[in-house]
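Presented below are the structures under discussion, each in the form of structure tokens.
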Structure I
Amino acid sequence: MSEGSKPLAINRFRLSLQGPDGDIGWFTRCAGLAMSMEVDEVVEGGLNNSPTYLNTRIKYTPLTLSRPVSKDTLRMCKWVQDNLARPDPKPGHISCLDSDDKEVATWDLLDLRPVAWRGPTLDTSASDYAVEEIDFVHSGFYFGSK
């Protein structure tokens, strides 16, 4: 297997925003980094064998970042509350970090903003970690230059 095709050993993800908010923090799970093309189906008169598809727009799914509850959880909840009350989309990026905290991949995000925060399920009988989740929407992404 060549060096470029080895699977990435990712230990966590870091989210950063441009501006005074800066480093949002590290997360253990990132879901929703995806895009798809919406299409319109056009059926031509007289050609009954197959439709034609016209591209309309690219759709980006919301991101959900998760991490164990920590001393930063209340600060994060307040930050999301402030951004829900006064939305201020900013460019940002998600970096994949290996076990040595070295960046192995980065996605640059356009107009990123938080839209939801979920705290942990408080259950002393559960054997899982208490986890917080934050949902973000954005206007697109591209693979960074790292």
Structure II
Amino acid sequence: MTADTALRTPRPAARILLVDAERRVLLFRFTPADRAPLWCTPGGAVDPGESYEAAARRELWEETGLDRDCGPQVARRVVDFLTFDRVEVTADERWFRVEVDRHDVAGAALTDQERELMAEARWFARDELADWPEVIYPADLLAMLEETDVHAPDL
């Protein structure tokens, strides 16, 4: 463990790749005062005593209004970042992929911070991701989507 890692707060988190029938992915635009706007997938911190799977379901419902099992974990990554509360964390992120035909996003239980900073929800076509003028997290979202694609093989 490095000295830098020792100073960071551990943050288990569940993140969701929410993909519609057109293969678009849902992202939220956040507009914090201390940095440039950024886009990221639904998800957030795991509550004490909560499993990653339960956190994924809760976060999906809170942020999009969908209440469903998010299925098995499809990816894991460990990443260091500064939260919107200005806490240096090492996030142990577990990723889940949820497929929907279509969905009109309606946050069911947003936190005060999310209501303040979450400026927009948008379905992104894959060809928009590479050239988008603002930061998209994770940076390799397109590759992650391709790796987790589950569509039928071409006949």
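Bear in mind that the values in this text are calculations on the coordinates, not laboratory data. On a predicted model such as this, the values are computed, not experimentally measured, just so you know. Cβ atoms are built from the backbone, for glycine too; each structure is taken alone.
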Can you spot which of I, II the value 24 was calculated from, given it is relative contact order in percent (Cα under 8 Å, 6 or more apart)? I
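With mean projected area of the Cα convex hull in nm² as the yardstick, tell me which of I, II scores highest. Let's see the in-between values first.
Values: I: 14.5; II: 10.3.
If we compare mean projected area of the Cα convex hull in nm² over I, II, the biggest value is for I.
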Quick check on the output: 11.1 is mean count of other Cβ atoms within 10 Å over residues 54-61, derived from one of I, II. Which one produced it? I
Taking helix-only ellipticity at 222 nm (-39500 (n - 2.57) for each DSSP H run of 4 or more, over all residues; to 500) from the coordinates of each of I, II, which one would give -5500? II
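Could you tell me which structure in I, II was used to calculate distance in nm of label points 7 Å out along Cα→Cβ at positions 46 and 126 as 2.9?
Numbers: I: 6.3; II: 2.9.
Among I, II, the structure yielding 2.9 for distance in nm of label points 7 Å out along Cα→Cβ at positions 46 and 126 is II.
Output the label of whichever structure in I, II has the greatest value of distance in nm of label points 7 Å out along Cα→Cβ at positions 30 and 118. Spell out each step's value before the answer.
Details: I: 2.0; II: 1.1.
Comparing I, II, the top value of distance in nm of label points 7 Å out along Cα→Cβ at positions 30 and 118 belongs to I.
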